[in-house]
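Take a look at the structures listed below.
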Structure 1
Amino acid sequence: MFMVIIKWKDGTSSSMNLSIQHAPANPTEEDFKDLLTMTKAVVDTALNDGSFPGRSKKDLDTIEIITTSAN
């Protein structure tokens, strides 16, 4: 399980939990690149489907990914 922290240019932030069904036990650099690509896609989808009302991609500052559990 991962927590995704979305920081907005206005100094506020939002968060979401992201779960991966079959994460590798010993992730490689390529696995981390895949996680980043997937996370960006999830954030883009959330921005497009209205999950963050009044926000758009231009409001985005940074995305942080934090591991919250081994599963």
Structure 2
Amino acid sequence: VPRQDVEQWITQAVSEAAASGLAGKTVTPYLLDRIAALSGGATLTANIALIKNNAAVAGQLAVALQT
């Protein structure tokens, strides 16, 4: 996902959240949902890939630490 696109989506989503008066723990889920919508799902796909990769690396690290 191009960095410029992500920065634009983040800026827009943060601005919309502030205009809506969102605060506290409701902000992060709103931002993730809004950015996913603005990106047509591209950021959601990227975030899922990151989670899967992090899990794989954690598994490899756990195995390496056992030996």
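None of the figures in this text is laboratory data; all of them are computed from the coordinates on show. Bear in mind that the values here come from a model prediction, so they are computed numbers and not experimental data. Cβ atoms are built from the backbone, for glycine too; each structure is taken alone.
Given a computed value of 3.4 for distance in nm of label points 7 Å out along Cα→Cβ at positions 34 and 50, which structure among 1, 2 does it belong to? The value was obtained from structure 1. Looking at relative contact order in percent (Cα under 8 Å, 6 or more apart) for structures 1, 2, the greatest value goes to 1.
Identify the structure, out of 1, 2, from whose coordinates Cα Rg over 2.2 N^0.38 Å was calculated to give 1.47. Spell out each step's value before the answer.
Details: 1: 1.15; 2: 1.47.
Traced to structure 2.
Work out which structure the value -27500 belongs to, where helix-only ellipticity at 222 nm (-39500 (n - 2.57) for each DSSP H run of 4 or more, over all residues; to 500) was derived from one of 1, 2. Of the options listed, only 2 reproduces it. FRET efficiency 1/(1 + (r/R0)^6) of positions 18 and 58 (r between Cβ atoms, R0 = 30 Å, to 0.05) computed as 0.85: which structure among 1, 2? Value 0.85 for FRET efficiency 1/(1 + (r/R0)^6) of positions 18 and 58 (r between Cβ atoms, R0 = 30 Å, to 0.05) corresponds to 1 out of 1, 2.
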